Structure P
């Protein structure tokens, strides 16, 4: 089994630019399963701590630590990507869950997604070739960092607004981590993904 040593708190990461293709040793799916060569931005945007049931249980300090990084990620995405809300028929696809918010690198990519959604909706109920093609297109985009699943980032941002601080204050916040079992610590896993995305 692979483990990751504690990631030192790096206040300068809040001022760095995003590496959308960065990969590293990150927690993948299971609470204590860490794998090499995981795409950091995809991992970050689906992090457990962004989900309401996890975020609400964090200490106040950790909520502020997470919110500072969520705001930073969203600021960078807002500068380098187009934020898109898919049409209702995309949300209603039955064979896989389409994100309620997606960040795309170019409008051309978004038009391709819309065309694939239209073909998928016309295909019917079970997984059709157009739906499979749409799913594969999204997965490939996530893996390269050209697409970012934004639902959890945006949801966490909305829920956690009251924990927002200026970057000057936020960068000095020290997270409270379970050092006795870091591999199961959701905040540690989130910070590892974040710092991989915004590495020196």
Structure Q
């Protein structure tokens, strides 16, 4: 794992296509995978956040191989599987919802497996990044991609050791006015309960 003084300096060494991909991933996770110093990078590594090299390796892994690695118990593969299924589920649920087709039945299978992986990751790793993953997959699975699950995940990420989470949450809530506060708390309580559940 290459150590760098910042996310930007690490990406500057990569081809433009890789830089664009990684910056898109950072945007997708509200800046949480980026780091501003070597010390912050070390903290993120210790907390289980994937590093640029791992994102690039996952990008180049086929769906079948990534699912195989995830089901074998590989922690980072499970993280990337949850991320990939979130990306597939979100546009379907944003536009129309699942239908009774072979393709959507397969997507529902993947989604069910991925939500279980997300919950297991929360319980086993107690990583702030696992909280962000859980927020994304559960938001992706709601009709219209409701933001409440993601909002609930920010509070848990803070409690799991990401001091930046308050800032991420503030920006997120500014961009999603009118959220149902009760639903946010339900998701937060559910995620927290998963973390605290015995293995």
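Here, each number is a calculation from the coordinates, and none is a lab measurement. All of these numbers come straight from a predicted model, not from anything done at the bench. Cβ atoms are built from the backbone, for glycine too; each structure is taken alone.
With mean count of other Cβ atoms within 10 Å over residues 130-137 computed per structure, which member of P, Q shows the largest figure?
Evaluating mean count of other Cβ atoms within 10 Å over residues 130-137 on every structure, the highest lands on Q.
When distance in nm of label points 7 Å out along Cα→Cβ at positions 106 and 162 is calculated for each of the structures P, Q, which structure yields the highest value?
P
Once mean count of other Cβ atoms within 10 Å over residues 58-65 is calculated for all of P, Q, which comes out largest?
Evaluating mean count of other Cβ atoms within 10 Å over residues 58-65 on every structure, the highest lands on P.
Using relative contact order in percent (Cα under 8 Å, 6 or more apart) for the comparison, can you identify which of P, Q gives the largest number?
P
Of the structures labelled P, Q, one was used to calculate helix-only ellipticity at 222 nm (-39500 (n - 2.57) for each DSSP H run of 4 or more, over all residues; to 500), giving -14000. Name it.
Details: P: -14000; Q: -22500.
Only one of P, Q returns -14000 for helix-only ellipticity at 222 nm (-39500 (n - 2.57) for each DSSP H run of 4 or more, over all residues; to 500), namely P.
I have 31, 18, 16 for semi-axes √(5λ) of the Cα gyration tensor in Å, calculated from one of the structures P, Q. Which structure is it?
It must be structure P, since only it matches.
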